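As structure tokens, here come the structures.
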Structure P
Amino acid sequence: MPPHRLPIALAVAGYLLALLLAGTFVSRRSGGFSGYVTGGGKIPAWMLALSFMANFVSSNSFVGHAGKSYQVGLGWCVVGGFLVVACALSFHLFAPRFAEFGRTNGALTLPDFFERRFGSRPLAVFVQWIVVATTLLYVLAVLRGTALVVASGLGLSYSASLCAVYGVTLVYCLLGGFWADVLTDVVQSFVLLAGAGLLFVAVLFAAPAPAAPAPPPLRPLSVAELVAVGLSGAVKLVADPKQVMVFYAFGDATRARRFRHFAPLLLLVVLGCLFPIGYLARTLLPLVRDADEVVPRLVFERGLLGSAFGSVFLVALLAASMSSLDSALLVVASCLEKHVVAPLARREPSERHTRLILFLVATLVLALSFRPLGDIVSLSTLAGALLGASLLPLLCVGLFGPPIPPRVALWSLTLGLVGALAGKLAPRALGLRSPWLQDIFVGLLLATLPLAVHGLFDRRRPASVST
């Protein structure tokens, strides 16, 4: 390893060691299936709020979103605003209701909500497969992105980096379950704040490149395009099953409301530092072909704040990725154990079998990542669109609306999936170009249609989930 990479390697090694120690520390706190997947109601509310915020930030935020304003200008910050609003609405409206619903109905997974709220086990099984399939696509994207970050920062091969990330994530998830996930998210939240803040300050006060050519002209997006992109990302985050696990872990509505301002404010600070980076870097990097190159070049080519900052930045990217990776694996394992394996074996869900499933799922993802099914952006975008379009309308009805028959809910799920796929494929095939013709919006429109038709013909008095 070249000498200049040694500080980065030591920082990454220290960070990964901290994750392993965190998993070992909480390994005895996850008693039984409930404790393993939701913490058994014993995790402090402030830790859950930090975990919630960490799940809203990924490596896309540090690289993709941060660099995009280089091309489109400060208007890109509108997209970040939508994400912060989605975080606030999710914590203020969804968290108390999910926490109370989990307490009164014994719900532990997102499919549990659909089974108990709509009274249909087949509907819950359908939701379970949607959650598993879309989350696996997301895990494939995150694992690949995390391995690429480690490979570029340490000069390792992609395969070696992939195995290292897989090994560390697997060990601390197997040891501590949701407790380990939340505890490591707390550590990662401070790393995210430090990385975003230092990067913003470094770019803000950096000297422009001497005798450099003028940067390319801005290509600002229209208001419609900014709203479309912002709403698309917000909808995907609101329906995320990883967040529902955090809400269940609060245990009751009072604890869920206690830190409702905490996560949105922290997210505002992180995204407020990241989204203007590209625009501020226009005088520092006059020639940039791809917006995704902006932040890595600022850190590793320009050497902002020296090699020490390069270490902080790489660890921040790693933290952003792994805060999503660990919880996503836990979501898949818990859903498969509770709604597929345990019912087929005619037994109660168990912690031991959930650990085994998590190991098998993580190993499958590792094998697929050596020859990925697609690029990072396409996989994560498709996963989010399918999940958000199919589940969000039913989540809103289940939490705030009147009861509906299972067949109507099934139609909503099916049309949401079909609409998201049609919105992804049809515009390109038909040559249609519009910022509003996006997978998430077509899916939401079709998913809402059967709910609206049922509401028009149903004259019963609404009855929402109590809090």
Structure Q
Amino acid sequence: MNRAKPLPFLTLAALAVVALFVKGSPTEVAPGGPLDTGDTAWMLTAAALVLLMTPGLSFFYGGMVGFKNVVSTMLQSVIALGVISLLWVAFGFSLAFGDSIGGVIGNPLTFFMFDGVGGATSEALSPTVPLLIFALFQLKFAIITPALITGSFAERVRFSSYLLFMVLFSVLIYSPLAHMTWHPDGLLRKWGVLDFAGGTVVHMSAGFAALAGAMILGRRKSHKAREEHVPANIPFVLLGTGMLWFGWFGFNAGSALGANELAATAFATTNTASAAAMLGWIFWDWMLGKKPSALGACIGAVVGLVAITPAAGFVTVRESIVIGLVASVVSNLAVHMKTKSTLDDTLDVFPCHGVGGIVGMILTGVFADGGLAEGETTLFGYHMLALVIVSAFTFVGSLILYKVVGLILPLRVSEEQELIGLDLSQHGETALGGALLATGAAANGNGHANGNGNGNGNSHAGAPKPEYAGDRG
């Protein structure tokens, strides 16, 4: 029998007590304009679309890992829906969008326990929709960001340690970045840095935290042994890609905060960039003599969505084709470089989300109004400065957080638990049940296949071998 762990439940119970009995002092929110029902209806829809992205990510990641780790990998995304939702209500929203403290972070008491977050509009944050809807829309971004990180340390992270890291990352990394970038008094926003929907806040932060995580947790045993891998379920990856692409319309077009021309532009550029990147990835592989794979098409599509995120409302449809194509090639090359190294970023989070976000931010500084393409250098210069600041802050900050968590709890499962798989060792569950798991054959699901079929431990480099032999527990 497992040792009892009362602390998580007691922490949740304490939060419930605080919600009932600890009263805050709601901040007076300057009202915006009249509530627009069209904008409100769209933002409700957009918030729901963005929420769908996290289950979509669970399928996307779950299909790529080995069969013994499907459930655990999917749960690492889905559990963020619960943890971050309550954290956001308690003080996360305040840290990101509360009264500014030096342009770096918000006052945690501004909207403590969502006090003052109601049906009225806000002059600063949501001029035509209820502040409550704005807060819930932004919540979905906060949810998916730590979920993105999990792909880097899949198949070896301890579940309890991941939960603690998720909380610390959201409070100490994500919230300051959101405040600096999107709050009216935020440092980067005042510099004029343009991040329409999260190129820095979501994708670069997740990418650099993933890089730090892969370095701190170290390589899987299968990665050291260069064992070949067949992803557990390519149809899961296809399903997850479709859910992500669908939800991304809320992610980007919803960031216009209204049903308007800006939302239409973001909707169109989002779809176009993703299409260009999907084709760019598989055509690049094809040009190099690899097979055009379903996995490659899915990765390319997501890289395009990542790259267009900071630019979606600031560029034209024509320019979005360039952004998607460039990002697909650069990320493809980054994945190839990673496979030649000893870095074990299991699902290539840094080469795809980190590098994709960087490409998107650079090209936003090129193509947006006042950008380099118009002969102006100020915006581009501030974007380059922001990239350095965000990269250093997120990478170094995440390294410290991993170290802190490691002092409290073991970050990594034991060798025996890794061999068994995280589904059984962490959760006592399997994707198809114990009987089928026991009768599975051949592939062990610990490494990752690349487009050349040479078993170098990479999931994103291209097509797996066509045959699937199951799992050899």
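Annotations for the structure displayed:
- Structure responsible for 61, with percent of Cα pairs over 14 Å apart, for residues 261-348 alone calculated and labels P, Q on offer: Q
- When relative contact order in percent (Cα under 8 Å, 6 or more apart) is computed for each of P, Q, the largest belongs to: P
- Structure (P, Q) behind the derived value 3.0 of distance in nm of label points 7 Å out along Cα→Cβ at positions 13 and 301: P
- Structure (P, Q) behind the derived value -18500 of helix-only ellipticity at 222 nm (-39500 (n - 2.57) for each DSSP H run of 4 or more, over all residues; to 500): Q
A short reminder: the numbers here are calculations on the coordinates, not readings from a lab. Quantities reported herein were computed from a predicted structural model and do not represent experimental measurements. Cβ atoms are built from the backbone, for glycine too; each structure is taken alone.
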